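Only the coordinates and a few stated rules stand behind these numbers; no lab work does. Fair warning: this is a prediction, and the values are worked out from it, not measured in the lab. Cβ atoms are built from the backbone, for glycine too; each structure is taken alone.
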Structure P
Amino acid sequence: MTKLLEQKCVPCSGSSPPATEEEIKTYKTQIPDWDIITENGELHLRRVYKFPDFQTALAFTNLVGKAAEEEGHHPALLTEWGQVTVNWWTHAIKGLHQNDFIMAAKTDRLASSM
């Protein structure tokens, strides 16, 4: 299996199939610290990153935003003092796609550089 970090997001439309249960299980092994949640009836990936202050949390938010622009896939970000909550899901299919797992892995890598 190719590492998620080595992959790029692919264009996704409303006709793209969501990740299967088996794919989700397989991808999840590469991003063990992420939670799979249901929000508004849709599966999302969510992780809360902790930081020592607001400035660092904001810098991380900006790094994630830059990576999202480069890949053409965008998360929901909540930046607070000392933490950033990141949600990845694919709006077009109202659920999880391989792109979400790719970006979760890339978000972990960004956090490890902080």
Structure Q
Amino acid sequence: MSETSTAGNVRTWCVMCHLSALAGFVIPGAGHILGPLIVWLVKRGESAEIDAHGKEALNFQISMLIYNVVAGILCLLFIGFALLAVLHVLNVVFVIIAALRASEGQMYRYPLTLRLIN
């Protein structure tokens, strides 16, 4: 395999680390985490770059899960509904930005992310 196709393959899997989080629309609840987790676990040994993108995507999705649980609790006070909507939009926007950056060969550091997996 040529060096160019190998680099392209790594870049594709880096993009998939981020875009796989959109599986949450198909598998509500767990899909946002399962997508990046599966890609990361299967491909992390092939490249340090894939490993870094996978960790970043997972950390962001775990952070978003925590924020969504808090917003869900705040729904009892009626302020959580707006927070849930904002979190949903931010999740989609940041995932798309991260995937675009990964396709350009750049690392994207998600904002609002708890660094739980190092």
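Structure notes:
- Source structure of the calculated read-out (relative contact order in percent (Cα under 8 Å, 6 or more apart), 29) within P, Q: Q.
- Which of P, Q yields 15.5 [mean count of other Cβ atoms within 10 Å over residues 6-13, calculated]: Q
- In this comparison of P, Q, the computed figure 12.4 for Kirkwood radius over Cα pairs in Å, for residues 46-101 alone is attributed to Q.
- If helix-only ellipticity at 222 nm (-39500 (n - 2.57) for each DSSP H run of 4 or more, over all residues; to 500) is computed and equals -11500, the structure in P, Q: P
- Computed over structures P, Q, distance in nm of label points 7 Å out along Cα→Cβ at positions 62 and 94 reaches its largest value in P.
- Comparing Rg/Rh (Cα atoms, Kirkwood Rh) across structures P, Q, the highest figure comes from Q.
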